[in-house]
1. Suppose Rg and Dmax of the Cα atoms in Å, for residues 16-71 alone works out to 13.2, 42; of P, Q, which structure was it derived from?
2. Upon calculation of helix-only ellipticity at 222 nm (-39500 (n - 2.57) for each DSSP H run of 4 or more, over all residues; to 500) from the atomic coordinates, which of the structures P, Q produces -10500?
3. semi-axes √(5λ) of the Cα gyration tensor in Å computed as 25, 14, 11: which structure among P, Q?
4. With distance in nm of label points 7 Å out along Cα→Cβ at positions 24 and 48 derived from the coordinates and found to be 2.8, which of P, Q does the value describe?
Structure P
């Protein structure tokens, strides 16, 4: 799966970027094995909210049939925000695949 990380109001380290890959993209890719690589493109935006110190992360992807997969999460902990985001996206992908098979 190809993905772009968009940094908004912060600079992510290589470690932070690898965490996006490990916590989100690698886990989601297993649900999308049936799709060709050229359509598996996603954007992950990471933003630091200055006044609260929270991280806002969102995921944006289009799948065949014009299915828009989108989720966002806000949390004080970067890893927790990524995990919660992944859970939301997993649920949407599972629902999408269930609709395709019915």
Structure Q
């Protein structure tokens, strides 16, 4: 059973935009994910994309992340870390693990 995609845009205390993503990112919702990244990164600041609660990321989701690579940085969980690393995304985008004890940014 798939987990529905949830996208929540906000700002950190320092004013940087954050997009907190939960659920699964796949070809069925990659367009919605792409649109949310475009909206959230519109002001020119580097967008923090928190994938800490994402349980699945397929090639369509990776393609969206690569397309926005110049404007984003990622927070990934241990489940996604191997996929993100193997894809080569860390060569294009700053990638961080979650802060100890933190659910999101």
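Values in this text are rule-based calculations from the coordinates and carry no lab data. No experiment lies behind these values; they were computed from the predicted model shown. Cβ atoms are built from the backbone, for glycine too; each structure is taken alone.
1. It was calculated from structure P.
2. Working through the options, I get structure P.
3. P
4. Comparing all candidates, it corresponds to Q.
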